[in-house]
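We did not get these values from a lab; they are worked out from the coordinates using the rules stated. Here the structure is a predicted model, which is why all the values come from computation and not from measurement. Cβ atoms are built from the backbone, for glycine too; each structure is taken alone.
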Structure I
């Protein structure tokens with residue numbers, strides 16, 4: 001059991017750290033959208049970020065992360081459409097009000113997810129450290 005945990009824990013820690021880094025990038029993107037002062041020329045979320053978030057959500061089996069990614073993708077599509085049709089006043093107004101509704105919720109969700117994945121990484125690190133110390137103590141007892 002110990003060997004299995006020692007082989008799995010570092011990979012899981014790396015994966016959680018990767019998710020945490022992607023979420024920091026997402027938080028930065030949401031902040032850029034949130035602080036945009038015009039109803040045209042919105043900053044877009046990098047397609048690579050959206051793709052990476054979706055892929056890692058599947059890999060770790062996280063439905064909440066997948067839902068968050070879908071929300072980001074949907075928002076990004078609306079921003080692209082608004083940027084492409086800047087002359088469409090109704091679309092710009094709809095996008096403005098959508099952002100007023102969506103961005104605070106996305107901001108809260110990304111901050112909560114950042115805290116969650118940081119905590120998961122810390123827990124895994126602690127388990128890994130305990131397992132390593134326990135293995136070293138077991139080896140020293142056998143050698144002594």
Structure II
């Protein structure tokens with residue numbers, strides 16, 4: 001019985017160490033893009049900017065919001081400039097988050113452009129962040 005427990009424990013440890021909850025882009029082509037506060041995105045409409053935010057999804061409702069929670073009314077949707085160039089490791093994190101929703105959220109640093117408007121489920125989000133590149137992402141427990 002103890003042998004079974006030890007084997008199961010080792011397999012679990014190996015599995016957890018192989019399924020990372022982080023993504024880091026090793027070669028970003030947007031190093032020179034200005035980093036701004038998530039709350040300032042509307043001031044940079046139509047310009048590329050680097051910012052940090054959290055992404056949460058609960059059934060059909062999803063939004064990004066300020067990781068520091070400095071501007072509670074800023075709830076935005078996001079999309080990708082080119083969905084074909086989204087890294088597989090980031091897609092894996094999205095899938096882990098979706099399959100464990102609402103227990104987890106993603107903390108993301110990304111480069112993109114902002115558009116004002118009504119987006120998301122029933123137009124409940126007041127802007128859209130179009131991601132050109134994911135710089136970093138981490139899966140975090142709520």
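The greatest value of Rg/Rh (Cα atoms, Kirkwood Rh) among structures I, II is that of I.
Output the label of whichever structure in I, II has the greatest value of distance in nm of label points 7 Å out along Cα→Cβ at positions 33 and 89.
Top value of distance in nm of label points 7 Å out along Cα→Cβ at positions 33 and 89 goes to structure I.
Taking 0.10 as the value of FRET efficiency 1/(1 + (r/R0)^6) of positions 105 and 129 (r between Cβ atoms, R0 = 25 Å, to 0.05) derived from one of the structures shown (I, II), identify that structure. Value 0.10 for FRET efficiency 1/(1 + (r/R0)^6) of positions 105 and 129 (r between Cβ atoms, R0 = 25 Å, to 0.05) corresponds to I out of I, II.
Of the structures labelled I, II, one was used to calculate helix-only ellipticity at 222 nm (-39500 (n - 2.57) for each DSSP H run of 4 or more, over all residues; to 500), giving -6500. Name it. Computing helix-only ellipticity at 222 nm (-39500 (n - 2.57) for each DSSP H run of 4 or more, over all residues; to 500) on every structure in I, II gives -6500 only for II. When relative contact order in percent (Cα under 8 Å, 6 or more apart) is computed for each of I, II, the one that comes out at 39 is I.
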